[in-house]
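A short reminder: the numbers here are calculations on the coordinates, not readings from a lab. Being a predicted model, the structure only gives us computed values, none of them experimental. Cβ atoms are built from the backbone, for glycine too; each structure is taken alone.
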Structure P
Amino acid sequence: MPHTQKGMLLVVSGPSGAGKGTLCTRLLQEDPRFEFSVSATTRRRREGEEHGKHYYFLSDGEFQRHVDAGDFLECALVHGHRYGTLREEVRRSLEAGRDVLLDIDSQGGRHVAAAMPDCVTVFILPPSYAVLRHRLRTRNTDQESEIVRRLGNAKGEIDQLDKYQYAIINGTVELAMDQLRSIVAAERLRTTRFLPEIPEEE
């Protein structure tokens, strides 16, 4: 059946250690209709991360030049570092009918939702703060001072839950993925994105 399918902007947020990165990676691996919007950041590159693939790693001066030019759909200071979503990359993909995935903090998520009300927003929660602490300490990517900072920010981020359309408690990755797939499937069938043309005859 002929139809028009518009691109969907999926915004996924949650505190550090909630597992949103794992869920986003899985979704990108199994769903070829999605592409990842690469954010810009001023934080240091972690081992295994690539410029242009995981983030655009910028100096403070480079980041500020993009701010001054109005290049960001949203930008924010998170855990002492600046992050931003490049407006043109998102626009180009959506206009081509592709789905775009944004893995961003709750502050950025609110800004994107205000700028693009048609986006789909999902908040990823840990099953408990104890689990969150354990995950942050066992992933071995941050120094203890950074872990303490992220734990301190987690409650404020979780308090933003009611600003999101959907919530997923990430106790097990498989269950959380099933729920994320269900959200995506339902949102792709919204008549704002899916416009079937019914023929007169079979």
Structure Q
Amino acid sequence: MSSVLKTALFTGALAAFAVPAFSQTAAPAPTPAPTIQERKENQQDRIANGVQSGQLTAGETKNLETKESGLNKEESGMRQEDNGHLTAADRATLHQQQNQLSNKIYADKHNAAVQNTNPKSEVGQRQRNQQQRIAQGVKSGQLTAGETAHLERRESAINHEVKNDRAANGGHLTPAEHRQVNRQQNRTSNAIYRKKHNGRVQ
């Protein structure tokens, strides 16, 4: 066998061995699944973004954060039963519930209901300001899901009252109604401040 042919066969054999070795090292490592905590943080960020953008109304945010708060309580109960740990079954249950909540966040952010992000009235501007402060508190973790649900319940009630008052008065608020709404917004504003500075965090 000629030396040229031997060299060619040897080179071909080396190449054949090198290809599988190369393909094994080139494959990217699988991305680990997000932890329960990472998923909670992601859901809260998505909710905060929806509040900030106006895609989520106060009522929608209240419902989402009530569900989130319920999940947090359930997780806490699971951990208490297992010395601070979650079992594989616990994790599977929580991931399934978080999937459902994730779908609900998406649906609420993409439906026709929106919060006015460019209000012209003083009442509307205060509502918008309160929503921005709540969104910032959710994003920073200063507001827990339960606290956010409570604040948005109040915001939703004020929005509903304003809507009804305007419908009864040709689209306007009477001076007495305006004062009443301002008092309610002042109380909600104070509640936002207290809850953001009470030491409880998400």
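Laid out as a table, the results:
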| read-out | value |
| --- | --- |
| Value 1.07, calculated as Cα Rg over 2.2 N^0.38 Å, assigned to which of P, Q | P |
| Value -12500, calculated as helix-only ellipticity at 222 nm (-39500 (n - 2.57) for each DSSP H run of 4 or more, over all residues; to 500), assigned to which of P, Q | P |
| For Kirkwood radius over Cα pairs in Å, for residues 143-182 alone computed as 12.1, the structure of P, Q it came from | P |
| Structure responsible for 19.6, with mean count of other Cβ atoms within 10 Å over residues 71-78 calculated and labels P, Q on offer | P |
| Which entry (P, Q) yields the derived value 1.2 for distance in nm of label points 7 Å out along Cα→Cβ at positions 103 and 135 | P |
| Comparison of P, Q - label where relative contact order in percent (Cα under 8 Å, 6 or more apart) is highest | P |
| When mean count of other Cβ atoms within 10 Å over residues 55-62 is computed for each of P, Q, the largest belongs to | Q |
| Among P, Q, which structure scores highest (criterion: mean count of other Cβ atoms within 10 Å over residues 95-102) | P |
